Structure P
Amino acid sequence: MDPRSLKKNLLWSGVASMISAAVWIGTAILINPSFDFFTGALSQLGSPGANYPWVYNVGLMFTSVILFLFAISLLLNSQNKVESSGSAFLMIASLFLALIGIYHGGTYPHDFVSLWFFVLADISILTWGIGLIIHDLIHGAYVIAIVAIATGAGFGISWPSSAELETFGTAAIAVWAAIMIAFFMRSSRNMVKKM
């Protein structure tokens, strides 16, 4: 496979990681009918006492591998050192996502790794936004707006449950991934037209 095709095909791992997260978490919710999305935390699905907690925990670890591939695709598509740094932050965030599954709810490091997954994802998105502004003001502004809105809403809204906040944070990451994929797909089409 030539490098250009690899760069393009790996981008779809961003979509795959979001689908993977939705499928695994959705399955964990279905097999835990006592779970209350509006009062609980998603980590309860992987805690001792949940039905088949491995579904949630293994699902996060599996999703983290796909998210890491997306970070690699961003690195391959980066055009400056700032964007490359954003890719590195996403690689580290994906490792923390795996750690959420390893250190499931009820273990001492769980709260730390859960919080830092979202913090590192935010740092990655912000860094990418700054890097994009250097050569594409509009897309860079969109990305920075996602960080500002998501962080503001995350801290500014009194969320009834952790599950709602976690889902909102995951949705913000998904929107960013969609913007990045659209940006790079459009850029690759423009390059082909110029050839």
Structure Q
Amino acid sequence: MVVGHKAVTSGDFKLDDLPGSAGRMDILLRCVNSALFLSHGIRKDAEIHLVLQGEPDPPLTVRINGAEVRYLNPDERSTGALVRNAILKADAGEVRSSPGIYISRRSFADVIADLATRSELVYLKEDGEDVRGKRFEEDVTFVLSDHQDLTPEEEAVLLAHSPSVIRLGPLSYHADHCIVIMNVELDMRA
């Protein structure tokens, strides 16, 4: 799960300006690629939630299921088009916008509460326990943020569900790189 603090909640952004007009949507789209793509395939056992909190009508949550997704290509522009199409279909409940891509009006707290009922929550944070000493359950959800840290309110919501707090290394890494590192860690343990 990735929080996009400025990621727009309107489908009128320009695909040629994902960092600007889309509120750093480029970061979230790179996270999608890192979470789902393999060299010649897609991780069928992975799912990513993008919580969009930018203007004009937050929140929106885009859920992409690796086992179901179709038409996903490894470039930001085409992934951005799929997310934009999902945003345009947002309604009261969760709606399937295309195979494997769903949109809802669920907030960060809603998504965390739902995920906590069915998987282990792990908060990726620079001051956490070293990942190399941590064992994970089979169904695990990693929570991270875009280029901004979780707000104190978001962190309180997450910590209320008693997640493990882990770090990936001695430095601060880009969100999409964190996903790649975690996928390698999980692949090595499988």
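Things worth noting here:
- With respect to distance in nm of label points 7 Å out along Cα→Cβ at positions 34 and 162, the largest value across structures P, Q is given by Q.
- Of the structures P, Q, the one that -9000 was derived from, the read-out being helix-only ellipticity at 222 nm (-39500 (n - 2.57) for each DSSP H run of 4 or more, over all residues; to 500): Q
- When distance in nm of label points 7 Å out along Cα→Cβ at positions 154 and 178 is computed for each of P, Q, the one that comes out at 1.9 is P.
- For 13.2 (mean count of other Cβ atoms within 10 Å over residues 90-97, calculated) the corresponding structure among P, Q: Q
Read-outs throughout are calculated quantities, based only on the coordinates presented, and are distinct from any laboratory measurement. Predicted model only: the values in this text are computed from it and were never measured. Cβ atoms are built from the backbone, for glycine too; each structure is taken alone.
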